[in-house]
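Following this line, the structures themselves.
All of the numbers you see were taken from the coordinates with simple rules; none came from a lab. This one's a predicted model, so the numbers in the text were calculated from it and none came from an experiment. Cβ atoms are built from the backbone, for glycine too; each structure is taken alone.
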Structure I
Amino acid sequence: MRRLFLAAAAMLLALPATAQPTDTQSFTAAQRREIVKIIRDALKNDPTILRDAIASVQAQDEAQDAADTKSRLAAKQHALIATAGDPVAGNPAGDVTLVEFYDPRCPYCRRMVPAIKDMLGRDHGIRLVFKDIPVLGPASMMESRAILAVGQQGAYQKMQDALMTNPAEPSEAMIRQTARGLGLDPERLVSDMNGATVSRQIDANLSLAHDLKVDGTPMFVIGDTLIPGAVDEQALLAAVAATRKHS
């Protein structure tokens with residue numbers, strides 16, 4: 001929005017009435033004052049000129065942003081959909097891959113848990129890749145580490161569901177208890193939480209999110225499109241259908 005105001009201001013101020021001519025200027029000071037007067041009178045008589053100019057600048061900015069996003073996503077496709085060790089839900093051999101960047105403590109991400117389950121239950125051709133990005137502090141980091149760690153015991157989604165439906169602040173004791181309740185090895189879990197594999201996964205996810213300018217969670221990626229926020233199941237299914245249509 002700031003760029004729009006600057007563009008509007010530039011229209012009025014690019015030719016200041018007090019400016020002195022130089023050897024490189026095409027207009028005299030008097031001519032410049034007259035041009036500024038003409039612009040000001042035109043804007044007073046027809047304010048839609050300014051509105052149309054701002055709309056044009058905004059459209060150009062949006063088009064450039066969209067092109068930049070497509071370029072960034074194209075450059076990072078392998079990291080998005082084919083990173084070894086990434087947790088995958090749905091159909092591992094699905095014809096459409098959807099990627100979710102999420103923080104397990106994010107309330108909007110938690111809101112998406114049942115919608116994602118329903119989506120995967122309705123469309124068996126979706127391959128869903130999870131990218132854990134703990135951006136909300138130590139509690140997020142602890143839960144992300146626990147969820148990724150139990151992936152090494154084949155129970156990523158079980159721990160994800162257990163922690164993301166639990167409003168309590170996480171602690172090592174709580175995570176151990178949750179692991180036992182899921183029939184997992186709590187000692188191995190704690191060890192894996194602090195291991196190099198989980199640290200590498202989180203670092204890689206955060207780096208990828210930074211490169212793609214992911215500025216909030218949840219953020220979904222499908223093909224060359226970013227879908228921000230806690231969208232409903234129908235919006236995700238529509239994006240999947242559109243991707244299939246154009247693939």
Structure II
Amino acid sequence: MYDGYDFLGFQKQKGENNTIQGKIESALKQIYSKDIKIYGSGRTDRYVHALNQTFSFEIDDLRYPLDRLIYSLNKILGDSIVIKEGKIMDDENFHARFKAIGKHYRYVLSLKRNPFFRRYALYYPFKLDKEKILKAAKLFIGKHDFFSFCSPRDEKDYFENIFKFDFSIKDDLAFFDIEGTGFKRYMVRMIVGTVLAYNEGKIELDYLTIRLNDDHFEKTSWCVEGHGLYLMEVFYD
């Protein structure tokens with residue numbers, strides 16, 4: 001798990017070590033005195049947090065008991081990244097990304113100004129119409145071409161299957177919980193941003209249906225900031 005606000009994202013960047021991957025690989029190098037590449041279940045962007053991110057790596061000789069390795073990693077990594085647990089996989093072909101069958105993301109809104117939430121929730125000063133939001137959320141359930149709801153990259157296709165999209169409010173916080181087979185870059189943030197635009201009356205429901213169901217490849221204009229987003233869980237068989 002990690003506080004993403006302190007980092008430039010998960011993926012290691014050329015000439016920049018302030019990433020989750022970069023910090024973990026650096027810690028592993030201190031322990032094993034050699035370069036070890038880790039493979040995350042996916043890339044979280046700058047400011048995005050994780051409660052249960054997963055990564056895998058290969059090593060011929062673990063050398064230390066697993067609990068000692070985790071202890072050493074956490075001692076090196078400091079407070080912003082915590083290795084919660086580890087497992088030696090029986091499947092020698094296991095890969096944290098390619099073996100994942102789904103993910104759960106949560107986006108958090110703060111309904112009142114609170115300096116303690118400024119790194120962890122997006123302040124949202126508008127009234128939330130729960131019935132309206134759930135009506136919009138329902139449109140995203142199922143398999144769709146999400147080209148209009150993600151940052152374009154050289155992908156084979158942009159189809160993903162969303163099998164859960166919930167919205168709830170508790171005290172001064174609101175939560176969007178989305179589960180699906182996978183998520184392209186900015187996809188959750190653009191979905192939430194577009195649903196909030198509909199909540200505010202800036203767009204009609206047709207704006208969503210056209211971009212989800214027709215051969216219409218115009219990008220949505222709405223995207224919320226990264227610091228309210230959390231990778232909650234990665235699913236495996």
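Quick notes on this one:
- When distance in nm of label points 7 Å out along Cα→Cβ at positions 32 and 184 is computed for each of I, II, the one that comes out at 6.9 is I.
- Among I, II, structure where Rg/Rh (Cα atoms, Kirkwood Rh) as derived comes to 1.00: II
- Answer label among I, II for the case where distance in nm of label points 7 Å out along Cα→Cβ at positions 72 and 224, calculated from the coordinates, equals 1.6: I
- For relative contact order in percent (Cα under 8 Å, 6 or more apart) computed as 24, the structure of I, II it came from: II
- If helix-only ellipticity at 222 nm (-39500 (n - 2.57) for each DSSP H run of 4 or more, over all residues; to 500) is computed and equals -7500, the structure in I, II: II
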